[in-house]
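Below are structures written as C-alpha cells.
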Structure P
Amino acid sequence: MGHIWSLQNQYAAWLAVEIAIDEAWAKLGEIPEEDVRKIKENARFDVDRIAEIEAVTHHDVVAFTRDVSESLGPERKWIHFGVTSTDVVDTAQGYRLKQANAQLRQGIVTLTATLKKMALTYKDTVMIGRTHGVQAEPTTFGLKIARWYSEMQRNLARFDRAAKGVEAGKISGAVGTFANVPPEIEEFVCERLGITAQPISSQVLPRDLHADYIATLALIGTSIEEFATEIRSLQRSEIHEVEEHFNPGQKGSSAMPHKRNPIGSENVTGLARVLRGNVITAYENVSLWHERDISHSSAERIILPESTTLLDYMLHRFNRILTNLDVFPETMKANMGRTYGLIYSQRLLLKLIEAGMSREDAYDLVQPLTAQAWDQQVQFRPLVEASAGITQRLSPAEIADAFDYHYHLRRVDNIFRRLGLLPAAK
C-alpha cells in the first residue's frame, strides 16, 4: 500500500494518463502516430526534478509536465494537449484507488475466509450468551463467529459497490463541457486504465463518490473494532474464554510480570476511531465552489492514503489475531454455571406456560426463585425442585429437561445453513 501512494507511483499514474490521452488523440487522427510512439518510448519523469520545478511554479502538474517534456523532443507539445490538471490528477487517482482496492479486497476476502473456518470449527462449542454484559442464555462460540462472518460478507458487498464509484476518471476539460477534448478521449483513456468514465463531471469528479467510499472503509473498520471489542471482553480475567496468543518472551507490562493484554485488539480499536474521523473530512470535501475549488485536494492527500493504509493494516493484523487466537472451551462451559443455573429461567417459564399457567402467573412464580438464587448465591434448580407451585405442574423429567443446554442449540445448524456454511438439509 505504501508504494501505491508514493510520489513515484503517483507520477507513474499521471504519465500513464498523459500517454493514454495522446494515444486517444492519435486514434482520432488529431496528432501524428509517430509522435505518440516517441512519447511512449522516451517520456520519463524524475521525482527530484519535479520538486525542483515546483519550487518555482508552485503547481505540481505544471512541474510534472515540464519535467516530462525535458525528456522529449518536439513531440513534447502534445503532452497535456486539450486537458486540464484535474483531468490527469483525478483520473490517475481513480487508477491508483483501483490498485489500492485490489489489495483491500483481498484482505476482506482473507478475513472472511478465516471467520468461516473458525465458525465451523467452533459451531458446537457451547458458551454463555450475554446481553447488557449479563449472562443470558446458552449459545455457541461458532455462532458468534458466524455473525461476524455474515457481517464481513455484507462489508464485501458494500466495498465492491463503493470501490466501483471511485475507480473512475474524467477528461472533460476545465468545467466539464468537453470544450477542448471530445468525450471519446475520456472513454478511451478510462477503458485503457480499467476504470469507469464518469458520465458527468465539473472540473473534478463529484466528491460524494469519495465520501461514500471513505465511509464504507470506516464501516468495515468499525466491524473489525466490534469483533476486537468482543475479544477484549472475553479475555478479561473474570471471563477468560479466549486470549490473544502470547509468545514466549513477550511482555505485557513493564511493572506487572503476570500481565497478558489484548494489545492487538486494542490497537485496531484505536485505528477504527481514526478511520471514522476521516469520514467527517470526506463529507466536508463534497461541497466545492461552483465547478471546483482546491479545498478538497490537501485533505484527500491525507485521508485517502491514510484510510486505505489503515484498513489494509487492520485487516491483516486482525486476521493474524484470529488465526492465532487461543480459545478455551472448558472455561466457556464452566462460566455457564457461574450464575447458579439462572440462565435456564426462560425455558422453565415456557414449560409452565405450556403446562397451563398464564404468562403472568408463571413469571411471578419463577422470578422470586431467581432472586433468591442470586441474592443467596445458591443453585437455582434445587429451589425449583422444592417449589410446590412448580412440581405440581412439571414432572422431575420436565424440570431436568428445562436445565439442559442442548435445547438452546438445537437450531444452530439451521442458522449455519442459512449462511451457506453447511449444506442444505435434504
Structure Q
Amino acid sequence: MQPKILLFIAILASALGAQTSAQMTLATCLQIAFENHPAVQSGGWQIKALEADYRREKAGYFPALSLDGQHQQFFYREYNFRQQGLLLTGDWSAGNWLKNSAASAAQSIEAGKANLSEIRLSLAQRIAGVYFSILQTDLQQQSLDNQKSLLAQHSRIAEALWQSGARTRLDLLQTRAATIALEQQQKENHYRRAEFRNELAVLLNRGANELPVVANFPNHVLADTITDAQQIFLMLQKQHPGLQSLDFQIRAAQLQRRKISADLLPHVQMWGGYIADGDPTAEGNYGTVGLGVSVPLYHWGQSKFEKEAAAASIRDLEFQRSQLQNELKIIAEKLANEISKLNEIMGLQREQLAISREAFELAESHYEAGLVTNVEYLDAQQQWQENRLQLQNSQLQLQRQMIEIFLLTGNYPHIAQLQGE
C-alpha cells in the first residue's frame, strides 16, 4: 500500500503547480489532503511512536548498564571505620534476545502503516464524494443554462407570434413563468455547489476562493467497469488497508506471547568495581568482579494471565477480521450490482433521450405551425433536458463507482492517470 501512495505522490508532484492554475483533478485533491489533513498527520506521528517503541524493545537485547556508588560507616566497640566503593553493574535479560521479543513491536509498526492507509482511505472517500457532488452540480448548472437559452429563444418566437396575432399573450406568460422557475433552480443549485466547494476547501485546508474548477473524468473511464462481484471482492481482500491492518495486529498479538515467555527466562547479572576499605584490621583497598543469575520462580500466575489476555486479544482481532471480510463482501456485491444496474439503465436512457429529442424537435416546428400548444412545447423541452441530465448523471455515478473500487484497493496512481496525470 505504501509504495502505491509514494508513486501516486511522485506522479503528481510535478503537475501540482499547473493544476492549481487550471483545473483541479481528484488526484490533486487527494495529494493535498494527504499532505495537510490533521488526521493523516496524526497517523504519521503514531507510526513514529511505534518505531520508537520498537527501538526501545530492541535495546532490551543488550545488557542494561548502571554505575553504583556506595558509602558505609561501621561502628564497633573497639574502633569504627568507613567503606566506599564504585561498581559498574550489568543486567542482561537473555530471554529478549533468545525469543526475539521486539518482533511484536515490528509488526505493530506495519499495522500502524496499514492504519494510516485506512485513514487516507476514509479521507479519500469523503473527498471523492464531495468532488463528484460538485461535478453533479456543474452538470445541473449546464442543463439549466441550456434550458434557459432554449426558453429565451422560444420567448422571442412566442412574442413574434403574439404580435402577429397567431398566438395569445398566455404563451408569453407561461414561458415567463417557466423561466422564473428555472432561475429559482439555478439559485438553489448555485448555493448547493457553494456548500460542496466550501466543504472541499476545508478538507484541503484552503480558502474556497483558492479552489479552481474541478476537472471532469474522461468518458473512457466507463470502459474500465467491473461487474463481477467475486473479482471485486478478491481485489478488496488483497488490497484493503483495514484487512492488512488487522492481519498485522493479529501477528503482533501472536508474537506478544514470545515477550511473555522471554520474561520467564533467567537474567544474568555482572558487576565489577573498586572498594576503598578503611578497616584497620583488613588488608586495605580491593577490586571486585562478580557474576550472578536471577531465575524467576513464582509471580502468582502473572505470566499465565498475560498469555490468556494475549489469546483473547487474538480471538477478538480474528473476529474483527471476519466481520470486516463480510462487510467487504457486501460492499463488493453492492458495487457490482450498482455498476450492472447503471450500465443497463444507461442503455434505456440513451433510447429515451433519442425519443425525447425527436419529440422536442417536432414540438418546436409544430408550435410555430400552430399544431401544438405552448404547454406541450414547454413539456417536450423540459423532458428532453431532463432525460439528457439523467443520462449524464448516470454516467457520473458509474464513474463514481469505479473510483470507489480504486480507492478501496489503494490504486491512487490509476486515478491520477485517468485524468491525464
*P, Q: which one has helix-only ellipticity at 222 nm (-39500 (n - 2.57) for each DSSP H run of 4 or more, over all residues; to 500), as calculated, at -24500?*
Q
*asked:* Comparing P, Q, where is volume of the Cα convex hull per residue in Å³, for residues 118-301 alone highest?
replied: Q
*With distance in nm of label points 7 Å out along Cα→Cβ at positions 166 and 358 derived from the coordinates and found to be 2.5, which of P, Q does the value describe?*
Q
_Computing Kirkwood radius over Cα pairs in Å for each of P, Q, which one ends up highest?_
Q
_Please compute relative contact order in percent (Cα under 8 Å, 6 or more apart) for structures P, Q and give me the label with the greatest value._
Q
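Every read-out reported here was derived from the displayed coordinates using simple, explicitly stated rules and does not represent laboratory data. These figures come from a predicted structure and were not determined experimentally. Cβ atoms are built from the backbone, for glycine too; each structure is taken alone.
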